1. Please compute mean projected area of the Cα convex hull in nm², for residues 15-86 alone for structures I, II, III and give me the label with the greatest value.
2. Going by distance in nm of label points 7 Å out along Cα→Cβ at positions 23 and 63, which of structures I, II, III comes out largest?
3. Quick one: Rg and Dmax of the Cα atoms in Å came out at 29.8, 108 when computed from one of I, II, III, so which one is it?
4. A value of -24500 was derived for helix-only ellipticity at 222 nm (-39500 (n - 2.57) for each DSSP H run of 4 or more, over all residues; to 500); which structure in I, II, III was it taken from?
Structure I
């Protein structure tokens, strides 16, 4: 995988995560999460949130997805990227969400598990886009792989 394709996949993956995160969390399900917050959760939430750290978080997640999809799993294409992203997103989100549920009074269990679903969808779709970008890379660099 070339560094240029990695960087393109990283940028596109980050944008997908950011846009989907904004749509799902800030627009569509804001009321749901507010209704399922634990008492006092507002005292721990930053208002307004520090966007720089949200951007960095999504960038790091996209970088991790690029490494998992492009290097470790060795897959490419939208479907393979979607599957890999879904499994990776589900397991990572479930582990982190359950840790937070067990240690922080922020959301009830229903909202915690719904957050896992939303994160799985976001990471799966970002994985699909990353897989598409990395697929073009393999096709362009080694046409023999496509024909074999």
Structure II
């Protein structure tokens, strides 16, 4: 993720003050792989950011009360190979675990809830289920034959 530098015009006495604030960093909120406490939030952050930067970023821009910040560097995967059979390494990235202040919690919204799907009448899924049930019924052994298959039948 390249950091873009914005060139601002030089301030000269009498000119209005430049009031645009665009941070050079992006924090990506990610769903944790392992279960976290409700007051802990996980972010992917640029390698240049420090714990103090993360805390100030969240408190000043988003007004989120932060209790503590822990960071670690995640090694990028080294498994892929390109068309020349050379190993391709994914870039490393930094992960920040932000513990919210006392009494604050965060839960991810359930964007795609699991719902019970019932196939509609006449749909392809319903016809397929009916066919599979008929096949299972047809392939059941006849109890009157004593376990002998149909191949030996008359």
Structure III
């Protein structure tokens, strides 16, 4: 199946918000969810993510099929890593509708992200993935992404 990429528009924002909220909640470690109020969490996250979803801090793209159905999206931007003076391209969010997963949509979006990064003069692209998200980690590894840093956590008390 052929996919098309187009810039996201205001009309795509409800889909992006719904998907973002579902995936970010799924990425919260299980041992932390018990102490969180989901609505409060989503409200706080919405404040943080608003500039990304609106496109004020990055560029948003939608993958669609020939009929114009939204299959997924990606939000790209610049990251200035703490440990490096060189800015890199960064995948702030990537999502594929559950019914379209494992059909090449994510690979299509990643390839487009890499084209975008090269066109903007970046020499590296990075992303972040939750440790338990084995499917995404396998996808990224297959696409040539490799771990650089590992965040570790310990509950106190």
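1. Values: I: 6.1; II: 8.9; III: 6.9.
Top value of mean projected area of the Cα convex hull in nm², for residues 15-86 alone, among I, II, III, belongs to structure II.
2. On the way: I: 2.6; II: 1.6; III: 1.0.
Result for distance in nm of label points 7 Å out along Cα→Cβ at positions 23 and 63 over I, II, III: largest is I.
3. Values: I: 17.1, 60; II: 29.8, 108; III: 16.0, 54.
Considering all the candidates, the number was obtained from II.
4. Details: I: -24500; II: -5500; III: -11500.
Label of the source structure: I.
Rule-based calculations on the coordinates, nothing more; no lab input. Predicted model, so just to flag it, every value in this text is computed and none were measured. Cβ atoms are built from the backbone, for glycine too; each structure is taken alone.
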